[in-house]
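Chemist: Each structure below appears as structure tokens.
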Structure I
Amino acid sequence: MAFSLYTAVFLISVIAVFFMVRKEARPLVLLLASISYIDHLNGRAVVVLFVTTAIVYAFGLLIQFFKDKNRNRVAGVCLFVCLFLLVFSLSFLKFSSRIPRFSNLIIPIGFSYYAFQAIGYIVDIYNGKIRAEKNIMFFALYMSFFPKFVSGPIEREEDFVAQVKELKSVRFLDEQRMSEAFGYILYGYFLKLVVADNLGALVTKLFNGYRDSGSLWLMLGSLSYTMQIYCDFAGYSALAVGVSRIFGINLVQNFTAPYMAVNISDFWRRWHRSLSMWLRDYVYIPLGGNRKGVLRQCINVSIVFILCGIWHGNGLNFLVWGMLHAIYSVIDVLIRKKKSNDKAKSTFSVVKGRVITFCCASFAWIFFGASGLKTAVEYCIAMFTAGNAGTTFIAEYNELCKETARTNFLLVFIAIVILMDVISYKKNKPFPVVLQDYACGVRYLIYYLMIIAIIVFGLYGPGYSASNFMYMNF
């Protein structure tokens with residue numbers, strides 16, 4: 001949820017109504033609030049959501065009906081038709097910009113996410129993992145819940161609806177839940193407004209002016225984008241979790257200190273976890289997973305990451321980004337097969353693994369963040385060939401510090417983000433949850449400092465410009 005006066009007023013109003021109405025009406029309040037919020041973002045998105053929800057709801061009941069009658073072939077036909085409609089619609093909207101006749105079509109906000117939810121839902125019904133949801137209000141809320149609608153996480157129907165059915169037991173005066181929710185919201189806005197948005201100015205300058213920048217600056221640009229994209233994505237995820245927690249709904253933790261990963265497989269267990277788990281359960285495992293030999297496993301992994309790249313965008317740069325992660329993952333599979341009998345890793349091996357994984361991810365992000373494949377390739381070539389004397393770099397950096405007082409503060413905030421991730425990694429739980437273990441005074445002091453940072457360096461700082469979360473584009 002982007003920060004705006006509308007968002008603040010909307011959220012306060014929804015919270016007030018949610019806890020004032022009869023407890024049985026709470027799901028309806030959230031559904032109406034979600035429709036209102038989506039309509040505010042884009043009226044066309046509401047129409048697409050309504051049609052998609054109606055189709056998937058109907059097909060879910062049909063598949064369940066025929067499964068109960070042991071008419072698996074008919075259920076399979078229903079599954080195929082529904083999957084075809086969803087996949088075709090998603091593919092067409094993703095690639096319509098490349099078709100002259102449909103170049104003005106834009107994929108509706110949130111469609112990439114709830115389409116994946118819908119696919120998982122009907123596949124799980126067909127496989128007998130869940131039963132079709134008969135309550136259309138619960139199902140519609142699953143598809144449209146406003147904190148996760150724009151950029152996920154991609155939730156499983158059984159987990160989400162089970163919590164919706166228990167909304168009547170949610171108490172407003174639950175200090176633990178509200179403190180966690182408040183912590184998540186502050187943490188999310190800190191990552192987004194203080195770190196990601198401020199890094200964005202430097203990243204935009206370097207990615208647009210890479211021809212005039214030296215190697216050290218381009219390396220700095222790559223590292224800056226690596227942190228920007230993490231703080232942007234993780235910031236939205238934290239906001240979604242925090243807002244949902246107010247209403248007593250727990251969403252998937254999408255990011256769990258991904259840059260602490262010791263290998264690329266570990267990275268994808270920590271980065272955009274709901275997407276990673278979806279690809280694992282509905283693409284990788286159905287293809288055979290790791291059950292049919294190393295060669296087949298490598299092929300399956302490659303297919304997954306190529307699809308992941310295509311899902312993020314129709315440009316060749318996204319395809320190359322996916323292929324790079326496919327190559328990384330295949331190498332990781334082969335290394336782990338070779339060293340499967342090794343003893344516990346040494347500290348040096350762990351540190352080395354983290355550095356290599358971070359560098360590989362950072363290099364791949366260049367293709368993800370560039371405006372096109374040509375730009376990404378030229379950026380990479382310039383990064384290793386442009387040259388830049390250390391003294392020149394330092395002089396230019398000092399000049400940048402004179403232009404904006406934020407530069408040195410930004411380094412401090414990046415260090416704080418890294419420290420938060422280290423603590424989260426050590427404690428094996430999200431940082432806002434870790435804060436609940438601290439004394440009340442310490443916890444609220446940290447909240448206070450984050451509020452000050454958001455006001456001074458984010459929301460009201462000089463030159464601030466609100467920008468959408470990056471994952472809204474997918």
Structure II
Amino acid sequence: MSTLDGFDLECTIHNLLKASEIIVSSSAQYKSESQTWQAHRNLHPRILARPDSLASLSRLVAYLADTDLDWAVRCQGIGDASAKDVLISLAGFKDFSFDAENESIIVGGGMTWGEVEEKLQEQAPGYQAVSARCSFVGVGGMILHGGLSWMSSTYGLASDPQNFLDAQVVKLDGSIIWASEEPDLLFALRGGGHEFAIVTAFKLKVRKFSQKIYSGSINYPRSSLPALAKGVAEFAKRMDEWPSTAMYLYNLDLMEGVFIGAKAQPGLAIWLFDTEGEEHGRKVFKWALEIEGAVDLTKVMNLREVNIYGGEPKDSVIAAKGVCSANMSNPTVAGTDMTADLILRAWEWLETTIALEPTKLNIGTFVLLELFQKAVFRSADESNECAWPHTQSQHLLQLGVGRPDEGDYPTKLDKKALDMLKNAGPMIVGGKFSSADYFINFLQPWNDYRAVYGDNYERLRAVKKRYDPRGVLVRKNE
């Protein structure tokens with residue numbers, strides 16, 4: 001094992017890569033390709049490497065894996081990958097191909113979902129992959145950590161075996177294989193995360209999908225919460241009647257608009273989704289459109305347009321990247337637990353958390369309550385082909401606590417907010433909420449991984465020991 005000073009490290013990396021594959025710290029590209037979503041997790045790497053070939057990446061990984069250097073690999077930075085010494089950006093891996101006969105695509109591990117959907121529209125119009133709901137999200141982090149999609153209500157998670165078919169990887173010894181050649185590795189990549197190998201390409205199933213989706217937001221004043229809670233709970237009870245639908249309820253931005261000079265939007269909204277089109281959607285969501293104070297911003301779109309439009313105002317969402325210190329968690333909710341009281345408790349949790357310091361925590365603290373069809377978490381039931389054994393829950397609480405970064409994380413306020421996040425599941429869902437009831441993206445150090453991964457936990461540990469015995473792919477910036 002070796003450790004190097006700054007000069008020796010730069011010389012070594014320059015011997016492994018072309019000059020064009022090393023991004024200097026003074027460039028705008030360095031900032032964009034090293035920036036983390038949460039500001040406090042940016043370790044400002046000494047070297048940012050951007051290999052543009054498998055050969056270059058293989059040489060670099062084989063070298064780094066045998067050192068004591070702190071290094072990591074990132075796609076788009078949404079998952080906060082960073083390192084003190086060397087950060088590898090996969091942005092050079094953006095090849096795309098469509099196999100019409102087998103209805104599949106191979107996409108580069110450095111692509112965003114927006115780039116994938118643009119290629120699909122050009123080369124395979126009418127086809128869709130089980131993609132992220134915001135176009136700026138990278139394919140790698142989304143798939144390896146579960147992968148929720150608007151298509152999940154029909155086809156399950158992006159990481160499920162019927163959607164994630166194979167992966168080209170660079171192992172820590174520098175060898176390059178397709179994961180299907182070593183089934184335990186493919187199993188681990190399907191929801192087990194990034195800690196097994198570096199994925200340079202994904203082979204994914206694509207399907208013909210509706211091009212006339214009724215979607216968008218309906219905005220409300222805060223005073224509409226009681227009526228919305230009742231309406232959402234009633235809708236949740238009847239979702240099986242409308243298998244083409246999904247929706248989420250969330251608090252509108254309070255201050256995030258300051259990042260783009262937009263007016264703040266206190267209040268709440270639902271985002272609806274119906275693949276059967278506007279006429280059907282307006283009937284199903286009539287209750288939501290008729291709540292007092294509703295502002296209808298829905299329209300007909302294809303999935304690519306829905307994902308671009310998602311996260312309204314989109315510019316504000318992406319502008320917040322790298323300027324907040326925040327944490328997220330995703331408790332799951334059983335269908336029978338989705339009641340009006342639960343929704344009101346979620347907003348009580350939100351407002352109690354913000355009240356710890358309203359001028360700071362109103363930026364980055366949120367509730368996003370997602371309602372899905374049963375297939376979202378159950379399409380791979382009884383499967384031994386994916387790392388996460390899935391859950392009998394149906395819905396999701398996506399929760400966040402945060403504030404603008406001031407370079408002082410963690411403060412006493414941050415610790416109090418994190419305690420609120422840690423205890424949110426029992427506070428909102430109730431006493432029967434268990435440590436297993438979490439979705440697998442944004443797991444926190446306090447999560448019980450053995451409970452979350454259940455019967456697959458020991459198998460995953462064995463695979464981890466085989467492919468990364470020294471734990472070099474475990475991130476140090478949690």
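Here, each number is a calculation from the coordinates, and none is a lab measurement. Since this is a predicted model, take the numbers as computed values, not measurements. Cβ atoms are built from the backbone, for glycine too; each structure is taken alone.
Chemist: Here mean projected area of the Cα convex hull in nm², for residues 18-113 alone has been calculated and equals 7.2, so which of I, II was it run on? Kindly include the intermediate steps, with their values, before the conclusion.
Modeler: Values: I: 8.5; II: 7.2.
Answer by label: II.
Chemist: Comparing I, II, where is distance in nm of label points 7 Å out along Cα→Cβ at positions 162 and 322 highest?
Modeler: Structure II comes out on top.
Chemist: Quick check on the output: 15.9 is mean count of other Cβ atoms within 10 Å over residues 82-89, derived from one of I, II. Which one produced it?
Modeler: Answer by label: I.
Chemist: Assign the value -22500, calculated as helix-only ellipticity at 222 nm (-39500 (n - 2.57) for each DSSP H run of 4 or more, over all residues; to 500), to the correct structure from I, II.
Modeler: I
Chemist: Which structure, out of I, II, was distance in nm of label points 7 Å out along Cα→Cβ at positions 138 and 362 derived from, given a value of 3.4?
Modeler: Here the read-out was taken from II.
Chemist: Now a separate question. Out of I, II, which has the highest value for mean count of other Cβ atoms within 10 Å over residues 74-81?
Modeler: On the way: I: 16.6; II: 24.6.
Once mean count of other Cβ atoms within 10 Å over residues 74-81 is tallied for I, II, the winner is II.
Chemist: Continuing with the same structure: Out of I, II, which one gives 39 for percent of Cα pairs over 32 Å apart as computed from the coordinates?
Modeler: It was calculated from structure II.
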